[in-house]
Structure 1
Amino acid sequence: MGYTIVQKIIRDHLVSGEMKTGTEIGLKIDQTLTQDATGTMAYLQFEAMGIDRVKTELSVAYIDHNTLQAGFENADDHRYIQTVAKKHGLRFSRPGNGICHQVHLERFGAPGKTLIGSDSHTPTAGGIGMMGMGAGGLDVAVAMGGGTYYITMPRVIGVELVGKLPDYVGAKDIILEVLRRLSVKGGVGNVIEYYGEGVKSLSVPQRATITNMGAELGATTSIFPSDEVTRAFLRAQDREEVYVPLSPDPDAVYDSTLQIDLSALRPLAACPHSPDNVKPVSELAGMKIDQVCIGSCTNSSMLDMLTVAAMLKGKTIAPGVSLSISPGSKQVYTMLAECGALADMIAAGARILECACGPCIGMGFSPNSGGISLRTFNRNFEARSGTKDASVYLVSPETAAASAVAGVLVDPTTLGCAPKIHMPKKFLINDNMIELPASPEEADKVEVLRGPNIKPIPVGQAPAENLSCKLVLKVGDNITTDHIMPAGAKILPFRSNVPKLSEFCFTVCDKDFPERAKEVGGGVIVGGSNYGQGSSREHAALVPLYLGIRAVAAKSFARIHVANLINFGIVPMTFVNPEDYDKLNQMDDVTIDGFRDAVANSNEVTLTDKTIGAEVTLALNLTARQREILLAGGLLNETKNKSK
């Protein structure tokens, strides 16, 4: 039996384990990336390991999240990352150079290579046949030090694309259709691999839009073949030398498959408050809108921007509608200016934002109270926009542009023939905003600069012999990392200050949680299915650790979050009988006798609820490596212990 694309990459990078579905494997990592909302912690952790220089083929530190500088905090973090990158051998992408995933696709990604990034949308790189995976900052720090990255050997879902997209139907509509069919839990434990004749009709930016939003499926990653379309994109970026052809073997077998006829697709929208709450735009057409945001790492490429500019040319944004446009990179921004497309956007009334994540992470441009916002982004979680009662719909750039002009949600396929947009045969190459590191000989002279907002990393503890505490919080299904550790302009500047950050932990769900956790000395959290879905932010584990959380019991966990919990010494447990979730109540007194021994040796533990007199069986689905990490009180402790 032959190999799929992702199985070939895994085979070529396998360090430990066997390629047996559901078992733990270790991979060699070729490249890493960080962004500034997660990067500061990753580099503090890298420094704590005592390694002088990164050992990957390439590591890049990007500044693209915390660019709204209303105080000194963000600027200080940027300066820290800049100096630590120079000292330890990383390239540094300066503020204004662009969004990490867009820039990495343009300038650094390579087919057949492995990449992990401290951002959940790192699978964007799958658009050029690269195995990109989101990870916690500590995992990225370990990989930068030459360490192995561990995942569960995934199943592979094959998505066959046939036909060709009609006018005004975009790549965003393809991935929304996949989300409609599979849900935000449908990708957990899987890689999504695209194949079929329809693939050839999609450009690299279109493919990258699809792999980017594979993160919303909970998938380990998503990937496209590396073919002549890939080669043409790399040639246009003056990087053809990194091209390698990559396709599944003729006799490759997928664990499951689904087929999408591109010609039958019509514009779709993800309705509040989940990316899989997908409906046809035609069913929602005529809904009054207040705001439109175009950009983010999902839809900010040159192709997206040219499409939007052509649709806005000679028109005016509807009264009562505010339109923001965020080009994905300096390359895109400059080329838009040179070809006149930027002028068409400005003339129509668009507000041009900098090349950064911006509104996607609640960093400015929040909707009005109760507002309806159409966004070409990847997530529409409640309050993520910065306005708690706003309704955010995820749509394609085509739908967004048409609606911005009309003032109501519009199905763009009703507009007739779409303007013909072609990918440039040659992109503008100017890497002047990417700083190279100091040479090994000069590195000792580089001073790493730390601002007063950068606080020490919380350190985990080994499990207690017996656990006796409060069930300090109970939450439902699909709890996201935005629920656990919100983003936004008011909170993100404290990403390097965990004590301050703790004031916001879980406040979306329960405004009293931080104070209650401190008052009772922490305890256990109980959650429903898909606990921890969303971003890779390790702060969703770090901050609960600081507040004294020792374990989380849930019906099921999202992949990256469960890894982050283990990395920081918080024990993840799952209900053997999911109905037992209903027995437990917030603030009950609970115990687990023989807790430490169970973490070391057992597959199950018994949680006793002293308040109601009930017993619940919880599974410990842990590998031997994960048990060692938990017994050490976290990966940082274990790494230090091994280096002694």
Structure 2
Amino acid sequence: MLAEYGLLILVLALACSVYSVVAYFLGAQKQIADLVHSAKNATIASTALLTLAILAVVQALMANDFSYEYVASYSSIALPTFYKVTSLWAGQAGSLLFWGWILSVYMLLVIYNYRNDFERILPYGLGTLSVVVVFFVALVIFVPHAQPFAKLANAPLDGRGLNPLLQHPAMAIHPPILYLGYVGFAIPFAFAFGALLSGHIDNRWVRTVRRWTIVPWFFLGIGILLGGKWAYMELGWGGYWAWDPVENAAFMPWLTGTAFLHSIMIQEKKSMLKIWNVVLIFLTFILSIFGTFLTRSGIISSVHSFTASGIGPLFLSFVVVCVVVSFGLLYYKKDLLKSETRIESVVSRESAFLINNVVFVGACFAVFWGTVFPVISEAVRGIKITVGPPWFNSVNIPIFLFLLFLTGVGPLVAWRKSSTQYLKKLFLKPIIATVLTAVALIVAGITAVYAIISFSLCVFVTATIIAEFHRGARARMKNHNESYFSSLFELTKKNKRRYGGYVVHFAIVLIFFGVTGAAFDTEVETSIAKGESVKVGRYEARYDAFDAKKDDHKEVYEAKLTLTRGGEYVTTVNPQRHFYLVQEQPTTEVAVHSTFMEDFYVVLVGWEDNAAKASFHFYLKPLVNWVWIGGMILALGTVITLLPNRQELQKTKSSEHRSKRTKAPVA
């Protein structure tokens, strides 16, 4: 089997990566093209070897080779094939190997895309990425708890199998999508680091890393939503976000990454905020590494995290090194990052985006502080003071409502300065719609203040987006003699970055709309006998039957309930409890009846007297599906922004042509 050579493969991959670090930096410094070229070949070889290592782990999992500790810990004979493959990233050793492999693949994409470009910056950037690869590969070779090819003295006949909570399609694909986000932020970080080292701090690197930032930002956002969907369906507590430390670990780099994507527009247009942009991308990458540290150190309690191991101090040390080296270099090179222009007016797009960035960073700090405070309190006072959802909500809800407001304002105000007449033209109708919405909600009897504000701001932002599309379409109709919908299509097609961004903003509005629905949740926990009913909001649920069955993998206990509304039949729901035989672990399988406006959500809690009586937890959750719909619109908008414009392709071609004519000694 390939796994028998797994350790040798990893050692060779480490050797190639170490060589590439030395060759990249030495070749860049001495401007030796052949040395840089050999470093690229070493990167290709390292990627190939890490791919072999990944295949070796998968082969061992598929073959049920329980002589390997990793296979025995995370797979079993009865485990379905799909989940055997996903066990690759279920454990610490496999996930760390997977992290390093994804980064090596990203490096290949960078090498291919810029094979004739960025001669000065690229070797430094690739050398920086190689350092990160060396760190992860060294972990899976030298740290005992992180070795995917460690052997057992006595192989068991069967493995412990995959954690039942992870045996869900959303959770199976959630980690790799999340890793594509975490790992991907290393690319813009490396470009920024390489630009500083090389001294080539023009706006070109910013224009280049925009796409390299959007991609991981998108994957991290979708990964967060998938994690929320998994929690909603598998954990049985009726929610999708609990400010869990590992949820927060993914959310923090997403916040700073969002700030960076907004901020680089100012640098592109006005050559401003250069230091700020470097700080943001450094923070984003460091928070990605810090998030990986949180899940693997064992210092926090979370359903997502790994058990405590000796790997935590190594990760924390790497985070500290990244902070010191990155910001030390930034301080040393700060004179190269002076802005060429300044903000001229508070009422301008530059000012709005700057405020937007400050608020994003403030939100990130609030999440960071709430996440690490229990650890700090335990270290300082010896008492772990837990910070729960009420604290996070009280601090972050006002911040995010203000960000929602800025989502409607920032993209529409003019660069440099906006006149009063211009602002009135842009925002009068959206403000009227917002006020009318607030009045209508109050008249309808809604008393939750934050819900009134949130719904009203959703209307405000939606109105500004619709108005912007409408103005553009009307102008195009006049100039090109097209129909309204053809003008909308062509407008978006020729300005993908701008109008794709508006689609993303609309997706954020839908997510806010869905999240605000939590203010109106209904919750009922009760025991009922067969034939009896319970009323939950507008619905009535009748307990009709109970069934128990068993397969090689698990025992399944299922209740059958008939759901009616206003005396009319709606559907039948079947909440379940599973008991996994190998792990000796129960799980909750909720039953959900979904509509666009609400979810009827049922949890089977327990039963007695041969299931003549059963306990249920019922939730009625208004608007929750708009969170997931918003996620789908977010994906659509991101894809639109990533599609190249004709002007961008022409700029890229002319840039490559200039690069070939004035090619520097380092290739």
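Derivation of every value follows stated rules applied to the coordinates shown; laboratory data play no part. Model, not experiment: these values are computed from the prediction. Cβ atoms are built from the backbone, for glycine too; each structure is taken alone.
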Q: Using volume of the Cα convex hull per residue in Å³, for residues 245-428 alone as the calculated read-out, with 130 as its value, let me know the right label among 1, 2.
A: 2
Q.
Of the structures labelled 1, 2, one was used to calculate mean count of other Cβ atoms within 10 Å over residues 213-220, giving 23.9. Name it.
A. 2
Q. For structures 1, 2, which has the highest computed value of volume of the Cα convex hull per residue in Å³?
A. 2
Q.
Computing FRET efficiency 1/(1 + (r/R0)^6) of positions 397 and 413 (r between Cβ atoms, R0 = 30 Å, to 0.05) for each of 1, 2, which one ends up highest?
A. 1
Q.
Once distance in nm of label points 7 Å out along Cα→Cβ at positions 605 and 629 is calculated for all of 1, 2, which comes out largest?
A. 2
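30.9 is what came out when mean count of other Cβ atoms within 10 Å over residues 125-132 was calculated for one structure; which of 1, 2 is it? Let's see the in-between values first.
Working: 1: 30.9; 2: 25.6.
Only structure 1 yields this read-out.
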Q: Supply the structure label, taken from 1, 2, corresponding to distance in nm of label points 7 Å out along Cα→Cβ at positions 77 and 437 with the calculated value 5.9.
A: 2
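For which of 1, 2 does Cα extents along the principal axes in Å, for residues 93-380 alone, calculated from the coordinates, equal 55, 41, 36?
Comparing all candidates, it corresponds to 1.
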Q) One of 1, 2 was used to calculate helix-only ellipticity at 222 nm (-39500 (n - 2.57) for each DSSP H run of 4 or more, over all residues; to 500), giving -8000; which? A) 1
